[in-house]
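J.: Below you'll find a set of structures to go through.
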Structure P
Amino acid sequence: MNFPEKTSFINIHTHKTFYSESEFALLNIFAQEYKTYKINCGYAYSVGLHPWHVKKDLIKPALDEIEHAAKESFVAAIGETGLDRAIEIELRLQEEAFIAQLEIAEKLRKPVLLHAVRSYSDMIAIRKKNRFTTPWIFHGYTGNLIIAKQLIDLNCYLSFGKFLLNSKSNVPDLFIELPKEHIFLEIDDSNLTIQEVYRQASFLKACDIREIQATILNNFNRCFFNGKNR
């Protein structure tokens, strides 16, 4: 896969397959779609079993696909995976699939992209109990500052997208308070461009957009390559 450059706008999580030349995107692939997905080896991907898709008979084949995929150089991360307390799928079953993917990430030393809905405390407990050490990236973070600090202390990163531009959300005020060294930016499935998200992030942090680019590139290298420049 290609690697982000100093001038790149890193989009850490997206379901969109089109983006600008100045953008480095981590494209999401659902595990059950991996076999039929048209891979471009120059792109970067994450592959995981989303909690919305967890079914008892799907877990084992999905895990096999994830472990197989994650050995490829173009698969930079596991995910998105996680826990969602707002859906009807049994939490115990979600946890089974989630922990198994975390174990694959630990084995292959790859970061994990996380979906969390009313489940931050559950995921903090899982990380502590199992002593997981690979970096976790909570995409679309909407939790509070207290939880954010707990996650940062556990070597986690928080990614922000469309809610940065929502004045009715708590996210802009939260974002201002967070250290830049633990943030990423994304578009997820929104119609925003990643450049729009970067502009809003630089406005909220009262800094030049190039400073945000440089910081997130450093975060990327630290998260994905243990701080080594690529």
Structure Q
Amino acid sequence: MAAAVASGQLSIGWSNDLLDRRRDEQAGRVDKPLATGEVSPGLVVRACALAVVLCVPLSLASGVVAGTAHLAAVAGGWAYNLGLKRTVLSALPYAVSFGLLTAFATLGLPGSPWPQPWALGAGALLGVGAHFLNVVPDVDQDLAAGVRGLPQRLGARRSAVLGAVLLWVACGLVVLGPGAPVPGWALAGLGVAALTASSAAVLGRRRTTSRAPFLLAVATAAVAVALIVARGSDLT
């Protein structure tokens, strides 16, 4: 599963950089090796193709149903790269793909059970929240390049707050969704998520060009993933 997810995410990330190479060059993105010329497009094309080829058997190793769910999640990432990122539906592939990643974890079990609705919802909210916060530093550059996804249309400040709220709600679903007594460690995790998510919102509203809001979003997502793993027996 880990290898399948890694190969799928690498293919999505590399294809995104390939498709955005010219725009990144014009924007002077020094954090993009393709834009600075440190890495050749041909090398990234070959690496991306290899990741796609490996992703298929690695996904299906968990079973046809689970593998298909994961490949659909990867396809959602590619759909975003290939055009949905420029539309009002930019958040849709994040919601679907991150929700399906949760399903990939359970569909490979005997009987191929789907995860509980709270787990699917938490995954979807994590994806959309991360999407909003990732875009915040680049809103002006994106608009200048004609990229008008949902976060760009809402603006940086609104996207920062909405993204942080979605991430925290996702953590809340993981803690309260199972309906069982809430252990102290789960409440502590929810508190940490509230701190990191609110910090991401505050920094994002300041229109900083740093990646701090997104890194804080990653930290919040990491807390959510840890909570999901701890709640593993309740997923189905």
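J.: Where is mean projected area of the Cα convex hull in nm² largest, in which of P, Q? Display every interim value, and only then the final one.
T.: Details: P: 11.6; Q: 12.3.
If we compare mean projected area of the Cα convex hull in nm² over P, Q, the biggest value is for Q.
J.: Also, quick follow-up: In terms of mean count of other Cβ atoms within 10 Å over residues 24-31, which of structures P, Q is highest?
T.: Values: P: 22.8; Q: 13.8.
Structure P comes out on top.
J.: Also, I was wondering about something else. Between structures P, Q, where is mean count of other Cβ atoms within 10 Å over residues 8-15 highest?
T.: Working: P: 23.2; Q: 20.8.
Going through P, Q one by one, mean count of other Cβ atoms within 10 Å over residues 8-15 peaks for structure P.
J.: For the read-out helix-only ellipticity at 222 nm (-39500 (n - 2.57) for each DSSP H run of 4 or more, over all residues; to 500), a value of -24500 was computed from one structure; give its label from P, Q. Please list the in-between numbers first.
T.: Working: P: -12000; Q: -24500.
Attributed to the structure labelled Q.
J.: Something else about it: Give the label, chosen from P, Q, of the structure having the highest value of distance in nm of label points 7 Å out along Cα→Cβ at positions 144 and 176. It would help to have the intermediate numbers written out before the result.
T.: On the way: P: 1.9; Q: 4.3.
Evaluating distance in nm of label points 7 Å out along Cα→Cβ at positions 144 and 176 on every structure, the highest lands on Q.
J.: Quick check on the output: -0.47, -0.84 is log10 I(q)/I(0) by the Debye sum over Cα atoms at q = 0.17, 0.26 Å⁻¹, for residues 56-103 alone, derived from one of P, Q. Which one produced it? Walk me through the intermediate numbers first.
T.: On the way: P: -0.52, -1.01; Q: -0.47, -0.84.
For log10 I(q)/I(0) by the Debye sum over Cα atoms at q = 0.17, 0.26 Å⁻¹, for residues 56-103 alone, the value -0.47, -0.84 is produced by structure Q.
J.: Compare mean count of other Cβ atoms within 10 Å over residues 128-135 across structures P, Q and report the one with the greatest value.
T.: Working: P: 13.8; Q: 26.1.
Structure Q comes out on top.
Laboratory data are not the source of any read-out in this text; all were calculated from the coordinates shown. These numbers come from a predicted model, not from an experiment. Cβ atoms are built from the backbone, for glycine too; each structure is taken alone.
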